[in-house]
Structure 1
Amino acid sequence: MTGREKYETRLDPALWAYIDSVNAWYPPEIIGLPIDKQRAVYDRMCRAFHKGRPAGVKVSDGLVAASGHGIPIRHYQLTGKAARAMVLYFHGGGFILGGLDSHDDICAEICAGSGFDVVSVDYRLSPEHVHPAAFDDAMAAFAWAAAASDLPLILCGESAGGNLAAAVAQATRKHASAAIGQVLIYPGLGGDEGTGSYVEHAEAPLLSVGDIAFYRDVRAAKRQSPDDPTFSPLRDSDFSGLPPTVIISAECDPLSSDGEAYRDRIVAAGGKAWWHEESRLVHSFLRARTTVPAAAEAFTRIIAAIAAMGRGEWPYL
């Protein structure tokens, strides 16, 4: 049975036009091309999907000083409203794709929807910069945000960026300015690939277990330990002291079980965590938020989670 046949009736019907559009721009076989060509095609796709920024969102670009290099950042602020929190956002792209432009409209909409400042981080990509380069940049961005602003911090990321947000949350849980919350969107956290969604949705549209293995191998340094929690946050041995955590995953995504497992570990360690699996959606559904009602509802839940954390609320049972 082909992937299309298996998922024809399992996915939200409105999602198929989005899937076909993504595959037209960024076909599955592109994974065999050189990384620079993959990036060029991905960047063109992101420009095509860009929905513009909401009115009232002002944007400025800057650099965070790091050891031997600068990390580009983009700061989103809502005009005329004092923010109650700052969202540190890490984009997706399998650690090899993406940047400030690829998720620009998403960050702007989070800013407009929550009223909070949003800082998007253009961390270094693989294979030019293997692990822990992206993690180191994420940590440097956290240190900058903690020092540059008195606003409480909320960590947020999708896919690969969700991995970085979780790794930063775990590494900084005892920091004086530790995050007050984290929101992870279909994150890849290094879970058990022999069970759950990894098996059930191994050949799901837009992300397969083969894709996951490719991205993991490109990111990994020689002799990379799979048990390194800065590489695979689910491999940590201690999940205590983490900030309140909301994980939103897609039902038809091999990574969905990672969100469930992360929720369970945090709760078992005495923390607050809520996991929600978006029914009949696939990995990367954020880009479908303006054309697929179910994706729009999921994005509304994500923004509501961020806003609740900034208000110090925990409305999840």
Structure 2
Amino acid sequence: MSEKWTTSNIPDQHGRVAVVTGANTGLGYETAKALAGHGASVVLAVRDVRKGEQAAARMTGDVSVQALDLTSLDSVQAAAAALRSRFDRIDLLINNAGVMYTPKRTTRDGFELQFGTNHLGHFALTGLLLDLMLPVPGSRVVTVSSTGHRIRAAIHFDDLHGERSYSRVAAYGQSKLANLMFTYELQRRLAAHGTTAALAAHPGLSGTELARNTPAALRLPLTWLAPLITQTPAMGALPTLRAATDPAALGGQYYGPGGRREVMGHPRLVTSSPQSYEAAVQQRLWAVSEDLTGVRFPVVRSGQNPIPSGPAAAM
């Protein structure tokens, strides 16, 4: 397959149900739009229903809206219940929504905002919907991470919510590292089922609203450099779309832009940081996430099936 993978490579998606979080703008919007354009029944799972409906009106195909506020476990539970009442199967769950570099704040459940939104909200949603995916051959969970998982990133089990020390950059890095660790541990648990796969993707540097909380010291330089170092949301969504739809993609793989330093370019297999592959930390994060959210998954870890620490062949 050509390295210059585009939306023209997306196979026919008719008959498939896709749920995309944060789909009213940016990467999520472009992801949902492409899936709907190729025939999928797409649900925009968004915090602001009015904005979701406006986004749906700009798309072609079978598109609907579901209220979802990832900063509230009650909202996650309600959204999952509503989706379960509407669908008897889900083929694609795209965990796309996120916040970045926010000032110190907490979710409604008291979690640090970036960790709670980017990781714990999606962890809970996935666990609550997974039994609708397990019977579906070829179903996939795709979680969007970031190159930020390498920057000042670690899972601070002794201070997950930044109560003793808070850095918006480090908190974002922790949340994006958690996205990858969740993906790899989920794939390890899914391997025995053989139907559903877990993959991850990152958009490189894309011009979206996500960067609106960038620290002031960086905002002006980035404004000047943005045209040179960022790509459009449509390009940034391609790694997610490839992870979701490429027939050759495998569970546990990570897709990102193919250009230098994974900043821009067409999607290809990439490698995450060495610490993201640490199985013991993945398993500990899983247990902590279950305790914090109260959500238990319908899959358990079996054996030590390895997750490759580099780009496995998928061409």
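Since every read-out is calculated from the coordinates, none of them should be taken as a lab result. In this text the structure is predicted, and so the values were computed from the model without any measurement.
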Quiz item: Can you say which of 1, 2 returns 59 when percent of Cα pairs over 16 Å apart, for residues 42-81 alone is computed?
Solution: 1
Practice problem: Name the one structure among 1, 2 that Cα extents along the principal axes in Å, for residues 98-161 alone of 40, 27, 21 was derived from. | Solution: 2
